[in-house]
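Undergrad: What follows is a set of structures for review.
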Structure P
Amino acid sequence: MRIAIVTQAYYPILGGVTEHVWHLGHELQRRGHQVTVITGSARDDDNHGLRVLRHGFQIPVMSNGANVYLTVGWKLGRLLQRIEQAERFDLVHIQAPLDPGLPLIASKAMRTPKVGTYHTARQASGGWLERIPAIFRSVFLDAVGKINHHIAVSPAAEEFVHRYFPAVDLTIIPNGVDVERFSPSVPAVAKYRDGRLTILFVGRMDPRKGAKFLFAALPYIERRLKNYRVLVVGTGWMQKYYDALIPHHLRRRVEFAGYISPEELPRYYRSADIYCSPATGNESFGIVLLEAMASGVPIVASDIDGYRWVVEPGQEGLLVPPRSPPHLANAIVELADNDRQRRQMGELGRAKAMQYAWPKVVDRIEAVYRQILHPA
């Protein structure tokens, strides 16, 4: 098949949707399909092994508690139609098909059979964002009606869509993880295997990821642990602000590793004794949890909808109330004091992650493609 994947998020933009697109595209290519990613322009033209067409331009905005990019441009709809006429795609797979800009335009303008995957989850807030779907309901309904099959990556993402469009029939197909790249067999970074307990955080320095609550937990951890470090992987526009939140006398406990390449990232997971994700909410899935689980690392994370579907409390890790540094610290200390529990949780996490291996996930996505193109 000739398949187009339309997405606002692709390298050099980092995040869960970018990872989803990259793995989906590579697994489809491995199976003999011709894959083209359609996304926004970028200075970095490293396309990571996929054929990429870049059009429009990307503008950063704060949305849903995170810094995201919207792809906009003059007459993008006509441009997409010219591309599909020239490329003769068999199928178009749009990521976040109702997001403003490129995905929504593609949903409405492209005539090739379409699949839409919804990645967003957001708690009902009663704010102005909740009114947008009602104000532009006809626009969104038109886009929804032109998509042949709808996929949600989790029940949290499904609930978000059904809040505004209850009649949409969705198939839940989760995100995947590369269980060979993230594996207990990967060597750790040598300098972190020095006998100190390593608590790892991986993510953007965005409010939604909750790094400040991990830093706020440090005084509670310090009272009960004497030989530990917090290792922070990731960057973001709020990093200096978060750095300033760390109590001065505990600054020595925190190391900001900054950006780590995809090739090196698995070694950082394997360097961790505990993976911590104190996200505040509005996470549809939690790919970082899967990466940690595939690496055999036990988890301490917020008890939020998107995470609850991935981690069973007491099995692969511990879930705690969000925005609560004391609860976060208690869970970290509980695991720090119990080597056997950490080992068992790591083993259970690895076993569960195998169920999310990308070949298994793409088997289900491919079945959707065949259902659309060759209905019984």
Structure Q
Amino acid sequence: MTLSIQSIAFRDFRSYDQLRLGSLGPLTVFVGPNAVGKTNIVEGIQLLTALASFRHPTIEQMVRHGAAAARLSAHVSDGSRELDVDLRLEGHTKRYSLNGKAKKTADLKGLVPSVTFTPDDLDLVKGSMSVRRKALDALGSQLSANYYLILKDYEKVLHYKNRLLKEEASEVMIDSIDEMLVTVGAQLSCYRASLFARLEPQIARRYGEIAGSAEKLRATYRPSWDDGRAGAAPEPGADWGELTRDAARAALEEALVGRRAEERARRRAVVGPHGDTISFSIDGMDATLYGSQGQQRSVVLACKLAEAAVIEEVLDQKPVLLLDDVMSELDEARRSALVSYISDDVQTFITTANLAYFDERMLSAAQVVSLPIAE
């Protein structure tokens, strides 16, 4: 059964000295003017579910000014299990606990998954490639603790390699770090490729439903070693979803040797999962370059709904949906597509400055929380 959030409590988190909300049902709408702290609530719930923040803040930024520490908690239940998830933010540390027992972040991955949609996500198509990689990794990290741990290992190895390249370290040192990079990098690429193979058909299907036309969307994942040219068209018939670890290791090793001189000259790593590309095309045309604003927003919405579908498919539970002021960014057709998903038995938290975006039927089923202007 799906766990849902019954109550939340914040203390000294962001703009809130105290915030308590109980008896939370399927739909909660937070309404208030800008700068009142609506986004802070979404971020807090995301920290308790996805165990990460879309803002990518430091610990100090999340603790209310003047306070020594912040604490967030949520009581969740599926009717048979009663669980308390707690997070303490202090100094440079983030500590989670479950029912009073300390837990590592990886231990709680997938317990109460969530999908967050913010106005910044509308840059998923127009923004940098790193935005797309981060979105894919955020999803993978919720689905698998191993994915999360391999991602963190790769980030550490990459950081160390870049430092060695900047310091013009010896070939022996670079060879040594490349061995580590191949080990974790190949595994991360396999995880990404497998996840993307699940995600891509869902994105295409959701786009067709949202666009309501014969347009065909194709999403493509390409490892950095594939011809070494970021953004180049994939080879016809290339299917990275069935990528094996041995094949990934061999390809990554070959690319690292072939581009060693380039990495030396640029003094940074250019081969590895940090250089993987994800592209979107509509009827064969690059959506980033040629897609209209409406098409691009349909792609983003399709990606978000696809994330939710994959979470349900893999974890056998519906994710919590967190929508931060996105209704104002979508036109009526795309709002309707989103609302139709919300009504499909998904616990949802929405922030807005304008209740006019919601029909009376939806509002009558929601718990509407009016937020005062922060002092």
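Undergrad: Given a value of 15 for relative contact order in percent (Cα under 8 Å, 6 or more apart), calculated from one of P, Q, which structure does it belong to?
TA: On the way: P: 15; Q: 25.
Working through the options, I get structure P.
Undergrad: Let me ask another. Work out the source of -10500 here, i.e. which of P, Q gives that when helix-only ellipticity at 222 nm (-39500 (n - 2.57) for each DSSP H run of 4 or more, over all residues; to 500) is computed.
TA: So the calculation was done on P.
Undergrad: Where does the value 0.25 come from, among P, Q, when FRET efficiency 1/(1 + (r/R0)^6) of positions 78 and 166 (r between Cβ atoms, R0 = 41 Å, to 0.05) is the thing being computed? Display every interim value, and only then the final one.
TA: Details: P: 0.80; Q: 0.25.
Here the read-out was taken from Q.
Undergrad: For FRET efficiency 1/(1 + (r/R0)^6) of positions 30 and 182 (r between Cβ atoms, R0 = 25 Å, to 0.05), which of P, Q scores largest? List each step's numbers first, then the result.
TA: Values: P: 0.90; Q: 0.00.
Biggest value here belongs to P.
Undergrad: Between P, Q, which one scores greatest on mean count of other Cβ atoms within 10 Å over residues 46-53?
TA: Once mean count of other Cβ atoms within 10 Å over residues 46-53 is worked out for each structure, Q has the highest.
Undergrad: Looking at structures P, Q, which one was mean count of other Cβ atoms within 10 Å over residues 142-149 calculated from, given that it came out as 20.0? Please report the intermediate quantities before stating the final value.
TA: Numbers: P: 17.2; Q: 20.0.
Answer for the origin of the read-out: Q.
Undergrad: Another question about this same structure. If distance in nm of label points 7 Å out along Cα→Cβ at positions 118 and 158 comes out at 1.1 when worked out from the coordinates, which of P, Q was used? Present the calculation step by step, with values, prior to reporting the outcome.
TA: Numbers: P: 1.1; Q: 2.0.
So the calculation was done on P.
Undergrad: Then there is this: Out of P, Q, which one gives 19 for percent of Cα pairs over 38 Å apart as computed from the coordinates? Mind showing how you got there, number by number?
TA: Details: P: 19; Q: 22.
Value 19 for percent of Cα pairs over 38 Å apart corresponds to P out of P, Q.
Read-outs: derived from the displayed coordinates by stated rules, not from any lab. All values reported here derive from a predicted model rather than from experimental measurement. Cβ atoms are built from the backbone, for glycine too; each structure is taken alone.
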